[in-house]
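Novice: Alright, structures below, take your time with them.
We did not get these values from a lab; they are worked out from the coordinates using the rules stated. None of these values were measured; they are calculated from a predicted model. Cβ atoms are built from the backbone, for glycine too; each structure is taken alone.
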Structure P
Amino acid sequence: MNALVPDFIKSHRLPESFKSVVREAYEPLAEQVAVWQRAAGGSLGLALNGGQGTGKSTLAAFLSDYLSRYHGLKVFVLSLDDLYLTRAEREDLGNRVHPLLATRGVPGTHDIGIGMDVANHCLKNEPTTLHSPIFKKENDDRAPRALWHRITAPVDILILEGWCVGAVPEPEASLAEPLNVLERDLDADGVWRQYVNQQLSMEYQIFFSLFPKRVLLKAPGFECILQWRKKQERKLREHLAASGAEYEGLMNDAQVERFIMHYERLTRWMLAEMPTRVDARIDLNEQHEAERLVLQDHG
């Protein structure tokens with residue numbers, strides 16, 4: 001067991017069982033990422049996908065710490081969540097296109113232009129200093145620019161982590177019928193889901209192409225993701241309360257159930273079509289444990 005694990009467990013408030021996750025999946029994946037970076041001969045873009053609550057942020061943080069400590073690599077983690085449009089921008093989008101777009105989450109509610117600017121600077125072999133946005137979920141808005149991440153580029157590895165990172169559009173025919181109560185009641189004519197699918201087919205694909213190596217944290221099903229997302233929100237609430245920070249913008253369980261309906265369609269689609277086309281996959285069981293790491297060579 002490498003020396004960083006005890007400190008990592010403590011700083012991220014993880015159970016001791018996390019050690020087995022590191023041994024069976026995270027550490028061998030980190031070593032594989034180092035191999036990919038050497039083969040790239042320069043900066044590497046790594047995409048990390050997983051449904052809500054699957055542990056994307058934890059895995060990304062571990063990869064960053066491990067690759068920095070044991071391979072001397074400079075790593076920056078870019079969260080897709082930090083690219084959300086501001087609350088005012090989403091409210092305007094909701095007024096112009098569809099009310100559901102005022103809620104953060106789906107393709108079309110991110111500022112992909114900012115993401116591409118950050119990625120292009122980080123991955124080019126041209127020294128520069130730039131800033132990357134931070135989104136504050138507790139007040140559902142982007143943080144002031146003075147609080148943004150400061151990056152000295154280029155980096156050796158840029159990790160993009162997010163719930164729909166690397167997703168591809170659904171077939172048009174599958175959009176015809178509502179999938180859940182939210183779609184039935186608030187998107188009966190399909191305008192919202194058509195817009196989301198269209199956005200995913202355009203600039204999102206260009207953005208995702210900057211991250212040629214892809215990793216998937218695969219949940220057993222959407223129902224598990226719902227339960228894990230509730231747990232994630234409770235954990236964030238407890239952390240903020242303990243630190244004395246505001247948490248009024250966080251959700252209770254009923255609100256999480258409603259909120260995650262926005263994500264359900266694309267999440268189910270990704271669980272069906274993505275597993276065979278990623279470069280590495282970590283299969284999770286219903287107890288939220290990593291069962292195996294699967295490496296897939298696509299040439």
Structure Q
Amino acid sequence: MSMLIVFQQMVLIFILMMMGYVLAKKNILSVDGTQQLSWIVVNICNPALVVYSAFDENATATNREVLFMILIAGISFLVLIIIGNFMGAILRVPKDERKFYNLLTVFGNTGFIGIPVVSAVVGTGALIYVAVYNMMFNLIVYTYGIVVLTKGEEDIHTGSIWKKIFSWGTISGVLAIVLFMSRVKVPTMVIDLFTYMGRPTTFLSMVVLGASMAKVKWSEIFQGKQNFIFSAIRLLVIPIATAFITKPLIANQEIRMVIVLLTAMPMANMPLMLATQYGMNTTKITRVIVLTTILSLFTITITAAFV
């Protein structure tokens with residue numbers, strides 16, 4: 001994988017994020033506006049782009065390879081869950097904060113950042129693999145994620161987990177896999193519809209991320225060595241180790257590239273959104289998410305050299 005290509009794509013993504021940051025700082029993009037854009041991306045643009053991956057003529061994956069990706073994604077999350085359970089102790093953070101680092105270890109930003117990065121670096125044909133990975137993401141974040149966050153919190157009511165698991169993100173992932181594996185002939189008009197809905201994903205998702213960064217004081221982001229140690233482990237050690245471990249085990253270069261890239265993503269917003277929903281203090285989570293997002297401009301490029 002060309003480091004130059006990856007770096008160029010990360011620079012483009014960072015510029016788009018800065019657009020959102022400036023728009024928020026100048027109050028052109030309000031908090032309500034950011035939330036509305038986020039809803040559009042999560043529920044319309046991202047799912048549409050994932051479904052479109054099933055129609056992509058550049059996709060060369062076979063049904064067997066899609067099933068293999070389901071297995072690899074499951075193993076990947078299992079390993080991250082095991083590491084996540086030890087991360088708090090490794091960093092020597094207070095026990096009440098260890099659950100946050102647990103979830104931040106497990107869940108990377110494989111949607112907002114993962115989809116555009118894989119699309120740009122590997123190609124849109126590889127998005128079917130991202131769809132599989134993100135389907136697993138949704139299943140695990142609304143089961144394991146909620147269990148970890150609410151453990152010992154008797155006053156928290158999680159509501160219907162099933163309703164959250166079957167979000168548009170999960171449904172689009174399942175639909176993309178079914179359409180791809182069944183090889184159903186879809187009318188051109190339908191393909192065009194999903195194309196138009198999916199195209200704004202990269203721009204809008206980066207604008208939303210940039211706007212969220214505008215809410216955090218930059219002086220606070222770079223405080224505390226624990227977060228830098230965590231970032232080094234999660235953004236460099238784990239992805240590079242994944243690259244070395246998978247090299248002799250996964251013959252399919254496209255699957256291997258997707259797994260390594262998705263493992264190298266900065267931390268996801270989902271732990272933050274879940275913690276906010278349950279009324280928890282999210283200062284620590286927010287700082288880690290923003291820090292890893294900034295550092296990923298360089299760490300993803302470095303990881304690409306080992307793929």
Structure R
Amino acid sequence: MKIYLNGNIVDERDAHISVFDRGFLFGDGVYELVRYFGGFGVGENAHAQRLARSLDLAKIRGFDAAELGSIARATIAANELTDAIVYLQVTRGAGSVRSHVPNEALTPTVVAIATHGEPLDALTSPSQISAVTAEDLRWKLCEIKTISLMGNILHLLDADAHGANEAILHRDGFVGEGAYSNIALVTRGVLVTTPIAEEPPILHGTARADLLAAARTVGVPIEVRRVRVEELQHADELMITSSRRFISAVVRLNGSTVGDGKTGPITHKLFESMRYAIARNAQLAMTLVR
């Protein structure tokens with residue numbers, strides 16, 4: 001595998017960073033994950049904008065988030081991939097000693113990894129998953145897409161121990177987000193999702209934005225509001241959104257069936273709309289390149 005590291009494409013065996021890198025020592029960094037189909041990056045600009053926001057909020061200087069697309073495509077090409085998932089990570093950099101507060105000017109460490117992803121034609125329907133609910137144990141700055149994911153991992157380990165794929169997190173009785181996703185539900189034909197500007201805090205998900213755009217396209221009513229955790233079990237449909245799978249249907253929650261235990265009709269409709277938009281935009285991008 002070929003890795004992008006600080007401006008160079010290197011073999012993974014030669015991809016080394018300092019033991020004093022703050023990403024390694026403190027989880028002091030941010031990241032993005034982007035899906036590419038035939039060279040087209042789904043929401044590439046939105047991911048770059050979110051990366052810029054994360055860098056700004058984390059006070060990491062010295063890397064231009066607008067480079068995300070060019071770095072991703074170079075890494076995909078180096079690995080001779082067509083359909084890929086690209087993970088890009090930016091840490092604050094490596095100091096000469098371990099120090100909580102940097103005592104010297106640092107240069108960010110930038111790493112990108114491209115792995116094979118399913119082609120768009122293979123993503124024909126939402127995956128079906130099970131989830132558990134849990135009191136959110138993480139920090140409050142969820143709008144920063146940080147590499148410090150221990151809290152998320154602990155929630156996912158607990159979910160896995162209960163035979164579930166995701167943990168839906170809540171604070172003070174209100175739903176925030178999943179450990180790796182955003183949350184939406186359908187009640188009486190209305191798509192309901194949690195707000196990004198109120199408590200509890202959530203990541204500004206790019207797939208969440210695409211979901212809302214899809215709902216407007218196909219005429220599904222939208223309600224953005226705080227959601228009480230007890231509403232989830234009584235929802236007609238429950239779903240999560242993420243860059244990796246777009247939409248997944250939550251068919252079991254805390255061991256009980258959600259709705260009729262199958263992917264609901266609105267979830268199917270929104271998935272198809274998102275998939276069509278990607279196919280259309282990918283075709284347009286290829287036309288512009290030609």
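Novice: Between P, Q, R, which one scores greatest on mean count of other Cβ atoms within 10 Å over residues 36-43? Can you show the working numbers first?
Specialist: On the way: P: 13.8; Q: 17.1; R: 19.8.
Comparing P, Q, R by mean count of other Cβ atoms within 10 Å over residues 36-43, the maximum is at R.
Novice: Where does the value -9000 come from, among P, Q, R, when helix-only ellipticity at 222 nm (-39500 (n - 2.57) for each DSSP H run of 4 or more, over all residues; to 500) is the thing being computed?
Specialist: That value comes from structure R.
Novice: Right, another one. Among the shown structures P, Q, R, from which was the value 20.7, 54 of Rg and Dmax of the Cα atoms in Å, for residues 148-251 alone calculated?
Specialist: Of the options listed, only Q reproduces it.
Novice: Using relative contact order in percent (Cα under 8 Å, 6 or more apart), single out the structure from P, Q, R with the greatest value. Walk me through the numbers on the way to the answer.
Specialist: Details: P: 24; Q: 33; R: 18.
Biggest value here belongs to Q.
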